[in-house]
1. Work out the source of 27.5 here, i.e. which of 1, 2, 3 gives that when mean count of other Cβ atoms within 10 Å over residues 84-91 is computed.
2. Work out the source of 0.20 here, i.e. which of 1, 2, 3 gives that when FRET efficiency 1/(1 + (r/R0)^6) of positions 60 and 140 (r between Cβ atoms, R0 = 25 Å, to 0.05) is computed.
3. Quick check: 16.5 is what I get for mean count of other Cβ atoms within 10 Å over residues 180-187, calculated from one of 1, 2, 3. Which structure matches?
Structure 1
Amino acid sequence: MNRLKLGTRGSQLALWQAHQVARELTSHQPGIEVEIIVIKTKGDKILDVALSKIGDKGLFTGEIENALLAGEIDLAVHSMKDLPSILAPGLELGAVLPREDPRDVLISHRGYTLASLPVNAIVGTSSLRRIAQLRNGRPDLRITDLRGNIETRIRKMMEQDLDAIVLAYAGVRRLGLTTHLTEIIDTQRLLPAVGQGAIAIEVRSDDGRAAAILSNVNHQPTYSVTLAERAFLGELEGGCQVPIGCLGSIHGEELLLEGLIAALDGEVMIRETLSGRLEQAEEIGRRLGRNLLRQGGGDILRAMRQIGE
């Protein structure tokens, strides 16, 4: 296999990630050629509706996965946090690149931090996870829905005169858009989305040659941690449009996993940390998910899904 077709979304961040994957592949497999194929997804086409109102099953991955299954591309590159916890039949996670800092950041052209935001400040985000956690600490904040790629959201902050917006640090840093970055938000204040900051490479289950190539670029620590996070998400049957946060970290041979389920108004937040052996990553994720469901997280998620119906 001397040529690989790599499918991706067309945003600047998606293209950055695709080129990074291409660089990794060519550095580990001299002589291989990588062609980047841009594919538009449902989430890219619908920009005037809140994400929570248009569903989350493969919102930013479905069309790319269809092309992969059809053999039109050999590999699919995704932001890990966009990837459903259960992959389509015939597909598997082939590799994960080293993770960027998974935290969220506050972007404010007025120089505000979370603590200095004035009462009733207007903050832009389309993430229910961020909305719930922001309201938990600052119920006075006025949250406005904000869609589009990173550059678009920063521009809208200026045009709409918002006080601040919240984005993932990974994307902001990768694109060098840190001019108005005022705070890297501690995970105790905003727990990240599952897989945030990680780049996932999907492959067909029956493509042994591509899988063998990907094994050379897989970053095992990131793979293990995100495996636990995705198992947590899968246990909750959640997606990107429910108020769920999770973050894993490795300490020697131990995996530490923190998970959160929050009501959208921020008044109820269930949070727990679980640890175990690194090789038990998936089981740790599932156990943490079950624990939060038993503590009332199930009621929160059912209420959220009824709102969306």
Structure 2
Amino acid sequence: MCHGARHMQAMELPPQPWPTGVAEQCEPLVRRVLAPNPSPYTYTGTQTYIVGNAGEVAVIDPGPAEPAHVDAILAAVGDAQVSAIMCTHTHRDHSPAAAPLKAMTGAPIIGCGPLVIDSRVLNEWGARSDEAFDPDYAPDRVMEDGEAIAGPGWTLRAIHTPGHTSNHLCFALEESGALFTGDHVMGWSTSVVIPPDGDMGDYMRSLDLLQSRDDRVYYSAHGEPITKPRQLVRGMIGHRRQRENQIRRLLADRARPVADFIPDMYKGLDPRLVGAARMSVTAHLLDLEKRGMVAHFDDHWSLLVDRP
């Protein structure tokens, strides 16, 4: 069964065995299947959700193209018809299985748009910033904000939530009040925002949007169901504001490169996550720069104005 859990600030994995490859019933219309891809970024793995139980279902975030995982999804679907394969975004742990699942079921790929990053931006950053994304993702239909698809007893509505990625969507199950949040809000850790595609300003606005909604439960792609969603989102907004204030306080002392923020801001950080922490700080700095509060010269950032 899917069980609710408090938001986890720590990165420790729960004790094994994990229910990898097993279809777990979360509520009458929702089942989940855990993919075999645990990591410091995916927790126990990516969770694929199957919505519907009356002969026609949708599959949300099909996950990595691991044959064992695709087989587990098909086993969970059973004799039902897959009417839609839906992706919240196109990171490699979310969308690659869409293609083989489409080939096996004939279902269309519906949901987020493909990633588009201007080559000039990639050159400016000096690296391929799209390496973490699925380059083969090819949707049959891109859902607009507020657009819905339906099956027997279920309706899924797209909610545009950019920030973690520019193409991120959440899907609201209108019959039960559940929201499938992908990586925008997770049940174990805060989301990573990695520029140039990830945008901290967009991420905060998307959190504000979710805070204004009255969803009953969040089913994220990683971690347990979130049974007090507005409380969690409120805490996440506060956490990001705290990070921003930390950056401003550190810059009030002196100008510094991004790497110098990490020891003060992330005590006891898993060394494997230092790169992600640096990108998160960079995302905050770029947002502050857009708001006219900081500037960077060469590789150093400095405070321009100190205001709330």
Structure 3
Amino acid sequence: MRKVKLGYNGPEVSEICFGSLAISPLQGRVSLEEGRDILEYALASGIDWVDTAEIYNNYEQLRPVLDKYPEAKVVSKSYAVTAAELWESIEKARLGLNRDVIDIFMLHEQESHLTLLGHAQAWEALLKAKASGLVRYIGISTHAVQGVRAGALQPGLDVIHPLVNYEGLGIIDGNLEDMLQSIAFAAELGIGMYAMKVFGGGHLATNPEKALHFVRSLPGIQAMALGMSSRQEIDFNLALLAGEQIPEQLRHSVLYREKKLYIADWCQGCGKCFPACPQQALYLKNGKAAVVAESCVLCGYCSRECDHFCLKIV
């Protein structure tokens, strides 16, 4: 597994970070025990850091595996606005993950300098947490062009976790070229960056070679978080990035497995996805999008319209 350094000040880690959302209760793809088995397999295969978040609600799931791999690094994130909320989030992560120190802690989904201004108290608390040794590195995650640019200028920031993929799917305030320019700007300032949504929320998973190699080719991006919910996906991605020949059986098991439309719990019921469905299979139920499974043809057109990646083919 290739090792990389996250920017000037960040840690040295494996090129792939295990994105634990894919095994979390929010996704519902695998059971608690299956998720633990997949994570342990990933760590045994050379992946040495795990990305989670308070909203994923999976600290309990991750803890037994992380106890076996104390050298593995952990990233968590919080939507905290006030200092009190931030301290509470850090303590929840430390206790839930059984870690005295959280390696990287981030403010979750920051969109611009205005968003960061609104979270100023939480950021000041995060700086104090770093100074006191409760976290080693601090940063933000973002789906926004302006989020990357504002984060790069944020005092004390070490790492940004930006959304980027070869079609620019999910960028909420611009296009792919805008995002690449912001990433280049942050890179010039020495910010560590690891990509998210490399496969565009699953929409680009039919061409994994292109998706992975595009992100790998970006000079400002050092690593990537990949959400993987099977041993086969781990083997496939590691082999692909290592330049190895992919056995046909492995390729088939990853690219052609039985799939369904998954709608995340955080769906806001905005309805933007409804007109995109050629089968008229989506409808509003209890304030959230729902699907008539018998009518869904798994085209994925709806996922392109969701700014928050609530809809995925899994």
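1. Derived from the structure labelled 2.
2. Derived from 1, not from the others.
3. It was calculated from structure 1.
Computed from the coordinates by the stated procedures, all read-outs in this text should not be read as laboratory data. Quick caveat, the model's predicted, so the values are computed rather than measured. Cβ atoms are built from the backbone, for glycine too; each structure is taken alone.
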